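Asks: Please go over the structures that come below.
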Structure 1
Amino acid sequence: MAEYVSIAQAREMSGLRVVLPPAPGPWAESLKGILHVKKIPYVRALHEVGTPSLELQQWTAQTSSPVMAWNDERPRTVWNDQLYLAERIAPLPQLLPPDIEERALMFGMANELMGETGLVWSLRVLAIRRGQTNLKLNEKARAMVDFLAAKYQHGVPGEAERASLRASRIILMFGERLQRQRQDGSHFLIGNELSALDIYWAASAAMIQPLPPELCDMPRWLRTTYTANDPRVVEAVRPELLEHRDFIYRQYLQLPLDF
């Protein structure tokens, strides 16, 4: 297990502190991947998902992680703000395409992964449904699933059906994008170099099919919950998309995952 300080301790420090859950969440793993590529050192602060955190609420005015805190600046709690901050702290290697049209495309596609009602959000709604029907969950796991269900409005009528449609359409779009890039001779989703979009996809794909246990050691119940079984989602996933995830992890990110 990685080394963590408490949120209260992190708040008193300078430099870069990142509040993270002790689990492979896509938003957290995306941020960790960006920091790894840029070789930015940071201190981890522990956020136990599913339990109230008054310290996090007082510090950041919200209760979700990851959170990125740089010296005395305001904490960054949203994925795109975190990317901009990482680019400022370490401009190279650049993960934002220099071309303005490619950059606009990257942010639009990244929002379909990381934004509210995007792929990760929608897959989490579907994962919550699986978790709530899993009778083998222990008390702690059940509390986490119930906490997330309330957060993602899982009880809203028809939300799981809408999540299934959204997720499948986004996956299909990424499959088509990757196919066009490969036809043009590129190994990446945008242009001919690694961008943040490749990292976001690699981390997001963990909620379609997690990395194998030797690369991502998570509890069995969480692996089952993360593994997509919605028929629309499963049908939309081209093998090349998971191949791209594996390529990005092998070539650029840290393995095995450390959380």
Structure 2
Amino acid sequence: MTTEVVFQGVPFALSQSEGPARFVLGLNKCGSSLLNQVVEFIAAEHGLHLVNLPGVFFNAGVRVETWANADLGAVLRPGNLYIGFRNCPPAFAREPLFARSRRVFMFRDPRDALVSLYFSDAYSHALPKGEGDKAEAARQHFITKRDRIRATDINDFVVQEAASLNRAFLAYAEVLRSPLTLALRYEEHVFQKKRMLAHITRHFGLPLTPEAVERLLAKVDVVPQVEAKESFIRAVTPGDHRRKLRPDTIAELDRILEDSLRMYDYH
């Protein structure tokens, strides 16, 4: 059974179950779409209620900075599985439910993430699907942004975005250290999805039958044979920044991203 809660002017359906809450966390262009797809399947197999806070807000045209610092207590309830996060909301640090809940967190070399972000923002990023003035304004914002980025050299783009991504990586410091967190390194799992699935189901206590595992892998175990810049799954091979960026650009990224490269052991 679910109940509707309106938060920041946006309606959310929340489970009234007293089971544990679970969280799926990520960063922009760090395998979060794959991770969310896997967890969505697991949730469906177990009849769990999914809540995609960032996705619902995105389609409604509500920007991250508007809701991420707000008091999320109204929409964080036991019995729900929360997905879709590409940033760590500062509000999580104040939420007792989050503090005692298990979470899965995937990360990637931030230099590869920046390259992927360029192609996503320039060619394949989805547009908000909601109705109303806010959603339309958000669509126009992303279209304008897309045109601007297509006119920008990739080397200039990644340097411009590096400090912001560095802050996003560092914001997950407490999550990364928590014993309640299953931390998944993208590079170790993008070609080992069955192993990734085993880790997630064990951590969340949500086992799958062998038949269900094979059905899921048939959906998600996809590796593009050729790179297509306008495709959502453009390229998954680690180390893409070394193929796309100039050496001086990489040196500058190493300087800007020094703290996150060290914290996530990519130095």
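None of the figures in this text is laboratory data; all of them are computed from the coordinates on show. These numbers come from a predicted model, not from an experiment. Cβ atoms are built from the backbone, for glycine too; each structure is taken alone.
Asks: Can you spot which of 1, 2 the value -14000 was calculated from, given it is helix-only ellipticity at 222 nm (-39500 (n - 2.57) for each DSSP H run of 4 or more, over all residues; to 500)?
Replies: Answer for the origin of the read-out: 2.
Asks: When mean count of other Cβ atoms within 10 Å over residues 114-121 is computed for each of 1, 2, which one produces 20.1?
Replies: For mean count of other Cβ atoms within 10 Å over residues 114-121, the value 20.1 is produced by structure 1.
Asks: For Cα Rg over 2.2 N^0.38 Å, for residues 66-105 alone, which of 1, 2 scores largest?
Replies: That would be structure 1.
Asks: Could you tell me which structure in 1, 2 was used to calculate distance in nm of label points 7 Å out along Cα→Cβ at positions 42 and 250 as 2.7?
Replies: 1
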